[in-house]
Structure P
Amino acid sequence: MKIKEEILKTYNKIAGNYDKEFCQKIYYFNELTFFLKQLPKKAKILDVGCGSGHVAKYLEQKGFMVTGIDFSGKMLQITKKRCKKAKFIKTDIEKFYYGKEKWDGIIALFILIHLKKTNIEKVLNKFHKSLRQNGLLFLSMVKGRGEYFGPEPLNPKLKMFFRYTTKKEIQLFLKKAGFQIIKLKEILLCTTHEKQVEFFIVARKSNQTKPRKIN
């Protein structure tokens, strides 16, 4: 079975446990607040890899126009029960047509960590093209080096793929894609099953820099 198919299978099976473990509160609330304060009122926000929708719910409560995308049907079942106004689309983030409309902000939390390096670069380029002038990206990655494909912490019988990144690597990813970092914060996450350092980045679309073409 391909890695992406394994990731989808795993998320569909752990959706409920994932929601209980990670989505009962926004533990990166200060970083999210900083991002939202840079956006206009009623801004259009694309929540990429929206999961079970706890961030989307907060965004719609604050009056933002939210569209979420995720490829896990089980995750979206939870999301649609949680959110009343936001729009959700079941799709692969690499196949979604980002150029259909322009966004004031894009949120991509704990989603690019499941992609290979070249795929991360391609998706960041798509984000850049689909943002409005001076649009913002709110991104998270897990600190570390290399890749991991093995037992999922919430259910060791299932498999998950993670790609870890260094601060320097993230800076290079975003620069190549045409973004300027305006805030980067490291947060230590400790839960019942995991302990890891995560990067939270707010970056602005730089109109002086064209994204590098990825073949």
Structure Q
Amino acid sequence: MGDLVPFGKKWRTGANANTKISFSTDVVIDGKTLNKGTYAIYTIPNKNSWEVIFYKDANNWGLPKNWDETKVALKTKVHVRSLPDFLETFRISFDDLADMNSCLLSIAWENTLVPVRIQVPTEKIALESIEKIMAGPSANDYFGAASYYYDIGKSKKQALEWVNKAIDMEPEAFWMLRKKSMIQADLGDKKGAIKTAKKSLALAEKAGNMDYVKMNKEAIAMWKK
């Protein structure tokens, strides 16, 4: 540090292609929100502190040829710590997972440690997930389960029960009605399948989805034979 990696200049923070980091949710760094997404990690090393930069364009080979300040999503200044033992190989790791709401992104090499505190909204995410589960399955949950059972040929009666629950919650979902008609036909109820397909056809026409219009018309003609 300060030799091979000079002080005061932007560094790719590694070698060759960008070192990337991805977040599936928004996080907070140094009191500032960083939106979910993938970023390149660039740094400006100095003896006592580093600037750590999260850059929106993560597809560069090393530093961008033309640095664009508008692509800097977040920049933070981090004080350097000393490592007690010499670290031969450059390393980036996640450490200090003592609680569920934050961690350290640790950049380390030789006797230098640069710890970036990342805070995550664990409690908010967990509570939203709990509330959703406790509220019961959604129409999409029922439809997904019905589609899976139908596709693998497991229990078409169970698939029909689930798709009916999905349609009760979203009665104008023509794609769900299409799936119900297919399940009914496979169960031998072609009369019911045609009736359901006609509902799906009318709703698909209303929505302007010609793919489902075509599929329903073809299925009705086939089941009438």
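FYI, it's all coordinate maths here, none of it is from the lab. What you see is a predicted model, and the numbers here were worked out from it, not measured in a lab.
Values as computed for the structure displayed
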| item | result |
| --- | --- |
| Given -10500 for helix-only ellipticity at 222 nm (-39500 (n - 2.57) for each DSSP H run of 4 or more, over all residues; to 500), calculated: source structure among P, Q | P |
| At a computed 11 (relative contact order in percent (Cα under 8 Å, 6 or more apart)), which of P, Q | Q |
| Read-out Rg/Rh (Cα atoms, Kirkwood Rh), computed value 1.25, structure in P, Q | Q |
